[in-house]
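Values quoted throughout were computed directly from the atomic coordinates according to the rules given, and no laboratory measurement underlies them. All figures in this text were calculated on a predicted structure; none of them were measured in a lab. Cβ atoms are built from the backbone, for glycine too; each structure is taken alone.
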Structure P
Amino acid sequence: MSADEEKKRVHFRGPERVIEQADALADVLDKDRTDVIVEALREHITERTSDERFEAMVADRYYEDHLDFETVATLVGRDTAQRFRLLKRDLADEPLDVPAPDTDVDVYDGETQTVDTDGE
């Protein structure tokens, strides 16, 4: 664990066997239980958040307003979260009111060429 990282105290209950394994691992590695558990959490979070399916789940939850921008940025990084934010804004915008093209206008100005796709 980096000494300059801000730390937050948490209390949790875990399966006795898992805690015993963490203690044994800490003993073998000459670390304390907290370092072993934090390292395991980091590895699990990194593995989980690097999955494309997870990123898609986060995007869906964000577009449905179940997650705020800061939470998304924490989960998938600021750059990806910013892309999600821009897409969400685009999806929320009203479509442009563009009239259908005039069918009487010859956009090719009468000069069209055909291409032989059979190679002959």
Structure Q
Amino acid sequence: MEIEQKLENRLIGKRQMQEAVVSALTFLPTDTADEVTKSVWFVSNFDDAWGFTLDSKDLGQRHLVFLSDELFFEPKQQVLYTILHEVGHVALGHRNAFFKPQTRQETEKQEYEADKFARKYLKN
């Protein structure tokens, strides 16, 4: 089954973003891409609404990656790198600092690891 089909309705945004996410995920090993397609929502701005709501039943045990429309004005390599960097946070089990602050060292370590993840798969 293709990546876009596996993501089902968890790919919310403009077509350009959807195509970039699918393209980025093709750089990953199949087992990693399969896990991402099961557990991550990808969201950016979209044309047919000003806003939307996802509740806890929608997300379940899934992650949410928001991609700014501004990203898609960058070169393709930067777009792919950013998507893989964010996927790296999920794959590496990083937590965000929204509800529990992190030290600067924790944040820097997670960013370094996510950068390393993106570079690893973008090289292939």
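Of structures P, Q, which gives 4.1 when distance in nm of label points 7 Å out along Cα→Cβ at positions 94 and 110 is computed from the coordinates? It was calculated from structure P.
In this comparison of P, Q, the computed figure 11.9, 35 for Rg and Dmax of the Cα atoms in Å, for residues 30-69 alone is attributed to Q.
Structures P, Q were compared on relative contact order in percent (Cα under 8 Å, 6 or more apart), and the highest value belongs to Q. Here the criterion is distance in nm of label points 7 Å out along Cα→Cβ at positions 38 and 102, and among P, Q the highest value is seen for P. When distance in nm of label points 7 Å out along Cα→Cβ at positions 6 and 62 is computed across structures P, Q, the figure 1.4 traces back to Q.
Determine which structure produced the value 27.5, 84 for Rg and Dmax of the Cα atoms in Å, calculated from the coordinates; the candidates are P, Q. The correct label is P.
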